[in-house]
Structure I
Amino acid sequence: MSLMNGSTWQKSLISIIPYLLVLGILAISLLSLASHISWTLYLELFSHFKLQYLGISLILFTLLAITRKKLLILIGLFLVVINLTEVASWHLPPRLGSTSTSNLRVLSSNINIKNNSYSKLLSFVRKEKPDIAVFMEVNNAWVKQLSSLADILPYSFTKPNPYNSGIAVYSRMPLENAAINLFGTSGSPSIVSSLKINGKIVSFIAAHPPPPFKPDSFYSRNKQLDEIRKYVQELTTPVVVAGDLNVTMWSPYYKRFVSKTGLHNARKGFGVLPSWPTKATYSHYSKFPAFVYQLLSIPIDHCLISPDIKVSKIHTGRNVDSDHLPLVTDLVIPKK
């Protein structure tokens, strides 16, 4: 009798597995949608992991398909498409690159204040040959090392810091009217300047708002994004904003920023291009295999541009022993 009860219990458990799988996909989809519209700290943090939600929902859907429950499979498929849409939109339409020759290569790299792999970053920069490069979390030691790039990037404006808010810009062309702008915060400086390309003035903003892991830094990041937005809205020239913005394209704060400024993300059509975290050689970043960081990686490093600026190509660079991958963007600035 107990054997029969055990067998019945097992059959009952197996029979509810398809429903549990659908509920799992539903829960992920609801979390994705809720974080998509939420302006609160913790739900907004969940908005950044659309790639991970898609991956988990696809795994659950594959298991669901094995059960051959047609109605549940259709429901599961509908929910998977919801998650897929958030990711696929960054790959569509596929970008083959501009037919015009790029005339501004922008390199952006959060090098991490604990990173001492100077030669690895410097060789990467020389290989990529940027016209302008933004480096974040630079201290005095890094500024001294980066000065060796003067033969290819002779113009610079730096604001080193012993913690993680240092920022520096190095350029092949003069940085006109370069200045520090705090954009409403006290500890996360941005660098604003102008470049002359093809006879046209382009406003360049290098920014690194604080990471939104605590209420105060969450407020500071949002405040800085809002102040940069106001600054951009007052400009009459084409604009390039580059740096670690500590926000993904799925955050409501990011969406408000691009909606009100009219700026476009250079990665549109080229893919999601996750940039953080990646395996580094120090602290807790060295504890796990590289694939763990790849599974958790999200796109928080950006190059945002005015609509009249075109993108030839964009890619993440090789690991330079930071917790971020560099972002390299080839832009086409139209002639005056």
Structure II
Amino acid sequence: MDPRTVSGRLGERRGTAAVNAGSPNSRLAIEAAGLRFQNPVLLAAGTAAYGRELRDVVELDRLGGLVTKAVSPRPRVGAPAPRVAEFSGGMINAVGLANPGMAVVRDSELPWLASHLERARVLVNVVGDVADDFATVVAHLDDAEGLHGFELNVSCPNVKAGGMEFGADPDTLRDVVSRARKATRRPVFVKLSPTLVDIARTASVAVDAGADGITVVNTIPGLMVDLETRRPALGFGSGGVSGVSLLPVGVLATWRVARAVRVPVIGVGGITSAEDALQYLVAGASLVALGTASMRDPRVAERVVHGLERWCEQHAVHSIREVIGTLEWTP
């Protein structure tokens, strides 16, 4: 069955459908965009590489899934070092979307995931320099084992439009999503930047073009200064801000998007605990993804899963679906 047909059915809570009792972690089980997740906790793009790097420190199959490091048509060297700097509210990074390219990912990384994961779902994060790059990657990986769907990072710069984000222009966004949609029958999520003028409207454009889900939010542009050299702390100069300071930004974006579209939302930004994850779920997210917190402590995602189980038990919640989209607020 076409995942779009499944995701188009309106669940009781923002694109979330029923899950049969008795499945792994059935209290936390979620079905979104035609995929069944044993729980709503994912590892965000760029923080879990392609999975194998965490095999000795994280029980990946206990999570709902992971989003891989970015994949582009050709290998990318990335930004110069240093690529990461910390501050009290999180971190700033400029990795430059470094990756080995789609051929290596298909031949080496995805087979490893296929042979090591039984329950966790895998979304491949896709990037490009021009609009057609996204469809090229999706088409190349579409029939490979080890993945279940795609996440289009439309926050990266469009080199043909002077570096403007793909997601910032509705026509360009529509072109990127529609091309990717035609290249696969697997679910396609679109990841949006919190700096968009109207993130809800942008999400609607993506869904109209064929997106099965929306991921919010990506990092916020920022700059940190090395006071000894009076130069940027990062080799590239500016970078993307992530971490705990992003939590309220991501929750608000999730609420806005979940009200605007009837597809699942993946909430990302600043999650360090089950309580943080629940804020996203109450705001309308069907799934959540941890990034910076997992880089500091790779086992935090597993603790979030356990924390969600305890919270549901303590609050007599039989299914996490009962919580999704229940925010009581009329601005």
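Every number here is computed from the coordinates shown, using simple stated rules; none is lab data. All of these numbers come straight from a predicted model, not from anything done at the bench. Cβ atoms are built from the backbone, for glycine too; each structure is taken alone.
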**OP:** Give the label, chosen from I, II, of the structure having the highest value of mean count of other Cβ atoms within 10 Å over residues 50-57.
**Re:** I
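0.94 is what came out when Rg/Rh (Cα atoms, Kirkwood Rh) was calculated for one structure; which of I, II is it?
Here the read-out was taken from II.
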Original post:
Quick one: helix-only ellipticity at 222 nm (-39500 (n - 2.57) for each DSSP H run of 4 or more, over all residues; to 500) came out at -8000 when computed from one of I, II, so which one is it?
Top reply: II
Original post:
Of structures I, II, which gives 3.0 when distance in nm of label points 7 Å out along Cα→Cβ at positions 130 and 226 is computed from the coordinates?
Top reply: I
